[in-house]
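Next up: the structures, one after another.
We did not get these values from a lab; they are worked out from the coordinates using the rules stated. Owing to the predicted nature of the structure, the values given are computational and were not obtained by experimental measurement. Cβ atoms are built from the backbone, for glycine too; each structure is taken alone.
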Structure P
Amino acid sequence: MAQEDISKLKIQKAAETPHRAQRRIQPLLIAAVVVLLAVVYLYFQGTLTPAVDVEAVTVSKMYPSQAFTLLNASGYVVAQRKAAIAPKVTGILVWLGVQEGSVVKEGQVVARLESEDVTAARNQAAANLNVARANLEQARAELNDATIEMKRQESLLAKGYVARSDYDTADARYRKAVAAVDGAEAAIRASIAALKAANVAIGYTQLRAPFDAVVLTKDADVGDIVTPIGAAANAKAAVVTIADMGSLQVEADVSESNLKEVKVGQPAVIQLDALPDSRFRGEVSTVVPTADRSKGTVMVKVRFIDKDKRILPEMSAKAAFLSRPAGKDEDTPFLAISPASVVSRSDKKAVFLIKGDHALEVPVTLGAKRGDMMEVTGGVQAGDKIVANPPHGLKNGSKIKVAEK
């Protein structure tokens with residue numbers, strides 16, 4: 001009986017109190033709030049919003065002269081006076097006195113070929129000239145003696161002291177002496193010509209600069225065989241190539257349809273890809289009177305008014321043809337942006353700066369309007385990428401996708 005009573009005994013669970021239920025719900029509420037805050041944060045950061053398609057434009061420097069530029073053309077810097085110095089005879093190069101970049105003067109010897117054979121020929125010609133001169137002196141002495149003898153015989157013949165045959169012998173000797181002098185003088189002239197030819201042959205072994213210039217390339221080395229035609233195996237046709245740096249001009253191709261915008265004497269501005277921060281004044285010197293039918297262009301040559309040692313042949317160049325010369329106050333560049341890139345924020349102006357895949361609103365300070373562009377004096381720098389024509393609804397921090405051009 002006692003055992004049955006014990007088996008019926010049970011421990012009753014106490015009912016949950018409100019305080020314990022609240023303690024179980026509280027972590028769930030905190031987690032929900034954290035998730036909600038995270039969602040809101042990611043939303044405003046643009047992570048949960050779709051990216052806005054935008055176009056990008058780069059803040060760049062502009063010059064006032066661009067406002068009155070009629071036409072732009074590209075081309076290359078070309079020396080109008082250029083020469084490949086080559087020999088007139090075949091020989092081995094034994095001395096080279098210049099290298100790339102060397103400055104040479106007109107008439108300066110820049111290289112020499114072997115010259116032992118022509119030097120020997122010159123020495124022989126000089127010796128022959130000396131022999132001819134000695135022969136002339138001997139002939140003149142003989143003529144002088146023959147002249148005296150003939151006059152003596154002529155006087156004696158007139159007095160009847162000598163026979164006519166003696167006079168005829170003296171006269172023949174005189175005529176022979178005159179002919180000998182003439183022959184000796186002719187021999188001297190021939191020897192002088194031979195010596196001159198030998199000196200010319202030696203000159204052919206000395207390669208000289210035809211004008212003041214700078215050496216562009218070295219095409220042969222000491223020991224190379226150089227020849228006028230360069231047809232032989234391992235032979236070089238030129239030793240060095242030189243150019244007159246004072247004759248540098250930009251040769252640009254202008255479309256036939258735009259040729260009416262260009263004329264000789266027209267002011268221009270030249271920019272070189274190698275010197276992007278420099279601009280050089282130029283002037284149209286020549287409009288070549290023929291067209292390239294394959295490209296439909298006409299070559300225009302623009303000379304440099306501003307000289308600079310940094311300008312080198314074959315550099316890529318751009319020429320801007322102006323409607324009038326640029327003034328001194330129009331040589332200073334300024335930062336420019338398109339007015340369509342600017343948005344108004346109450347009494348301030350701003351642009352959207354592209355940083356990665358987000359757009360950041362940046363206030364800017366604007367200057368005067370320059371043609372189709374607006375001068376900007378603060379807020380952005382050259383090279384910054386901004387949103388071109390921001391779409392409605394674009395906000396600071398919005399996620400963007402830059403359209404590929």
Structure Q
Amino acid sequence: MKVLKTILALSAAVAALAAQAQPHPKADPDNYVFTVVKQNPITPVKNQYRSGTCWCFSAISFLESEAIRLCEIKDSTAYPDFSEMFVVSRSYQDRADKYVRLDGNLTFAAGSECEDVLHIMDDYGLVPQDVMSGMNYGTKLPVQGELDAALKGYIEAIVKNPNKKLSTAWKNGFKGICDAYMGEAPEEFTYKGVKYTPASFRDSYKLKSEDYVTLTSYTHHPFYKKFAVEVCDNWRGDQAYNVPLDEFMDALYYAIEHGYTATWGGDVSEPGFTRNGIGVLLDDAKVTAGSDQERWTGKPEEKADKKAKKDKKPEPKVIPAERTVTQADRQEWFDNKSTTDDHGMHAYGIATDQNGTRYLMIKNSWGETGKYNGLWYLSDSFTRGKAITYMVHKDALPQALKDKLGIK
């Protein structure tokens with residue numbers, strides 16, 4: 001018996017070591033069967049393509065859903081279609097002004113945060129996509145590497161201040177580059193037979209920037225207080241309410257269950273975030289390449305399965321196990337930079353898989369790609385660990401949480 005026990009123990013140890021040596025399982029979207037619990041209206045999926053403007057696409061999509069809700073628009077043919085590049089152009093100009101004031105000691109790039117859209121909406125208004133498509137440079141989809149490089153080169157030359165005194169022309173020069181690529185923002189326009197300014201067009205949809213709040217969840221700041229989340233794209237220093245992780249998640253589900261949607265900003269560089277519309281928390285390996293989608297999920301040919309050998313039996317399909325995320329995990333990953341501020345998307349629904357696991361239904365901005373035509377399903381664990389912030393209408397929060405945060 002002792003020999004047998006020893007053999008069994010050694011066999012178990014070898015099996016355990018072999019299991020540890022195996023690569024982490026990959027999420028296979030064909031394994032998942034989703035049942036929708038709740039979904040709220042969204043506008044059609046767009047494609048940011050080769051531009052770093054997910055922050056704008058996600059927040060504009062969110063505001064379109066807000067306009068649908070606030071104005072009680074039932075006919076999908078009457079859904080709004082706001083211009084992203086009107087916002088991007090104005091944002092770039094605001095950022096250039098601050099960059100110069102800070103002598104270049106500020107991140108200057110295409111990325112930003114969803115709150116940036118609220119600033120632009122508040123200060124300048126909104127316009128329809130038909131009025132300003134932002135595509136003045138010869139492609140059907142955004143290809144903005146040249147634009148980004150031109151703006152960065154220009155503004156760095158201004159910061160060097162070769163005249164030892166800034167001219168009165170530099171802002172017009174910067175605006176001229178934005179206008180050449182994205183179009184000149186209209187002071188007024190006619191849309192569906194009605195004359196608007198950007199401000200009156202915004203107001204026609206009952207959108208007010210003060211109605212929106214951002215939540216986060218980290219322990220390096222006090223809970224139930226606000227702080228500016230320390231990521232480079234938060235160049236305006238916008239503040240988020242800090243709440244414990246369970247309340248962070250509960251408030252997000254509560255909002256969606258009660259007819260609201262939310263922005264979603266965080267890390268999509270995890271291997272469990274697949275090209276085919278799944279986001280599950282498997283491990284912390286990084287995947288980067290190419291355009292915005294390829295940057296996080298790889299090229300299609302790199303993701304294609306290799307042809308199986310004829311004599312190899314197919315492996316049974318199972319949903320891989322996910323990690324249980326604690327507040328400490330979430331904090332550690334933010335501190336050690338394994339959670340990074342990669343991407344912004346739009347959360348609009350809740351679904352469950354065949355095991356009862358809860359998922360957020362997400363509208364992405366990579367076009368109608370993947371198994372779900374541009375939509376993603378993010379597991380509860382994935383959002384717990386990898387969503388840095390989300391933004392909602394203040395009325396979407398549970399009253400008990402609003403009372404803790406002092407939100408009226």
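Each of the structures P, Q was assessed by mean count of other Cβ atoms within 10 Å over residues 88-95; the largest value belongs to Q. Calculating Kirkwood radius over Cα pairs in Å for structures P, Q picks out P as the one with the greatest value. One of P, Q was used to calculate mean count of other Cβ atoms within 10 Å over residues 160-167, giving 9.0; which? Source structure for this number: Q.
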